[in-house]
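A.B. asks: There are structures below to look over.
Here, each number is a calculation from the coordinates, and none is a lab measurement. These numbers were taken from a predicted model, which means no experiment stands behind them. Cβ atoms are built from the backbone, for glycine too; each structure is taken alone.
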Structure P
Amino acid sequence: MKRTIVLLLLFLLVFEWSAAQRDSVLVCDVKFKTLKYDNGHAGSGFLVKYHNKVFVCTAKHVLFFAKTDLMKTISLGDDLVSWSFVSKKNPNVKVSAGELINEDKTELLVMPPKGDWLVFATNAEIPRGIHLFDVRADTLEIGERLYFMGYPYGSKSPIKVEGRFQGYTQTGNLSLDVPTGTYGGCSGGPVFDQHGLLVGLVSMGYVDQETNAMVFEPASTDYFKSIVRM
């Protein structure tokens, strides 16, 4: 038993060290033909490896901050010049988004979105120093410790916040007990377990005005897995 605990602690220390050395979370830098729509920090994002393919992901609702007036659906239209996922530690390190896997010109851009994932293919080699998440296969347990990462607006460094898994919402999102905070800009960041395995994506979070409690409901990986299997 003691040996198991020691090995787990060593694993966590190695993950913490490796995460500190690599970019586990990036920011969305979006450019359009019309410069007034450009946004150098539309949201956060990350890379995930699934079934031997690498995808780059952010939240679908990030489109509200990275769109032209003509964009009304889950489609980037003809005005987009580039969508890049950029390291804030080293802006020269970035991943250019490829095809939007879950583009749907019939799905209106509304809140809350259906399955709050925006999933892109990757067309080029991934730069060194960017972390690739693996998706967790096991079921989450109530009370389990989970974490999320993201870049708040104006921050030069990412935050890592710990919470406890409380169950699933009626819409299938995760429900996490996290400290009350201002997490604007973290949308699209990764949510992962103690072993660094991906379990969700930063989606909905707000302070309940009646209870003053933080409501934090990341999108689970279920929608992501259904999209990339198509």
Structure Q
Amino acid sequence: MAKKLSRRLQELQQKVEDRTYQPLDALSLLKETATAKFPESAEAHIRLGIDPKYTDQQLRTTVVLPKGTGQIVRVAVIARGEKVNEATNAGADLVGSEELINEIQNGRMDFDRLIATPDVMPQVARLGKLLGPRGLMPSPKGGTVTFDVAQAISEFKAGKLEFRADRTGIVHVMFGRASFSPEDLLVNLKALQETIDRNRPSGAKGRYWRTIYVSATMGPSIQVDVNGLRDTKLAA
């Protein structure tokens, strides 16, 4: 049985035409359709011409959003020795070694990003079943396994995000707040597009970009003209 749409969403869907929008027009419309009673995120849903079941068609990387995420990012760090102090001094919200691993194993999850130094990864590995489904497992590709914990903490708090294509080849990623200006959202969306192009998997053949939709968290989907986004030139 199909889920009945709320009156609010039905009214918002009537504002969205069945066509592709130029990027700035789409983002202006996204703001107009962000009418929920809580601060909504701006989300992008990008279908790529890849089949992630093949290792040479997988996409997992990070993007630094120039205008930030609009969210407070709680960073936890698992490290040893002097790296514990380095992480604390760099502003990590949660720092520890074996004791923090045990706390996470017992259910502690009050963080948004987990960074680990390479020397503790053998111990962190046992958290895989807990952290993996939540997208929190540290990885070198995601920039969360590193000895340079201070820089990693700074980047993630400033707006660095890790994302990946799901098993159907779609990237779902938050790229700001619906309260941002359309221009700031465009800067972030452009950074995301350039990152996806720069990290095109070697096995991707044919048309790489299929469709891109944006929406507020509780708003209708708005299709963005892919070529319009790729051709967008931002002022220096």
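A.B. asks: Suppose you compute relative contact order in percent (Cα under 8 Å, 6 or more apart) for every structure in P, Q: which one lands on 39?
C.D. replies: The correct label is Q.
A.B. asks: In terms of mean projected area of the Cα convex hull in nm², which of structures P, Q is highest?
C.D. replies: Looking at the calculated values, the largest one is Q.
A.B. asks: Taking mean count of other Cβ atoms within 10 Å over residues 117-124 as the quantity of interest, name the structure among P, Q where it is greatest.
C.D. replies: P
A.B. asks: Quick check on the output: 2, 10, 19, 21, 18, 13, 10, 6, 1 is P(r) over Cα pairs in 5 Å bins from 0, in percent, for residues 77-196 alone, derived from one of P, Q. Which one produced it?
C.D. replies: Computing P(r) over Cα pairs in 5 Å bins from 0, in percent, for residues 77-196 alone on every structure in P, Q gives 2, 10, 19, 21, 18, 13, 10, 6, 1 only for Q.
A.B. asks: Moving to a separate point now. Of the structures labelled P, Q, one was used to calculate helix-only ellipticity at 222 nm (-39500 (n - 2.57) for each DSSP H run of 4 or more, over all residues; to 500), giving -4000. Name it.
C.D. replies: Derived from P, not from the others.
A.B. asks: Going by volume of the Cα convex hull per residue in Å³, for residues 165-204 alone, which of structures P, Q comes out largest?
C.D. replies: By volume of the Cα convex hull per residue in Å³, for residues 165-204 alone, the leading structure of P, Q is P.
A.B. asks: From P, Q, which structure was mean count of other Cβ atoms within 10 Å over residues 109-116 = 16.9 calculated on?
C.D. replies: P
A.B. asks: So distance in nm of label points 7 Å out along Cα→Cβ at positions 53 and 69, computed for just one structure, reads 3.2; which one of P, Q is that?
C.D. replies: Q
A.B. asks: Next up: For distance in nm of label points 7 Å out along Cα→Cβ at positions 101 and 181, which of the structures P, Q scores highest?
C.D. replies: Q
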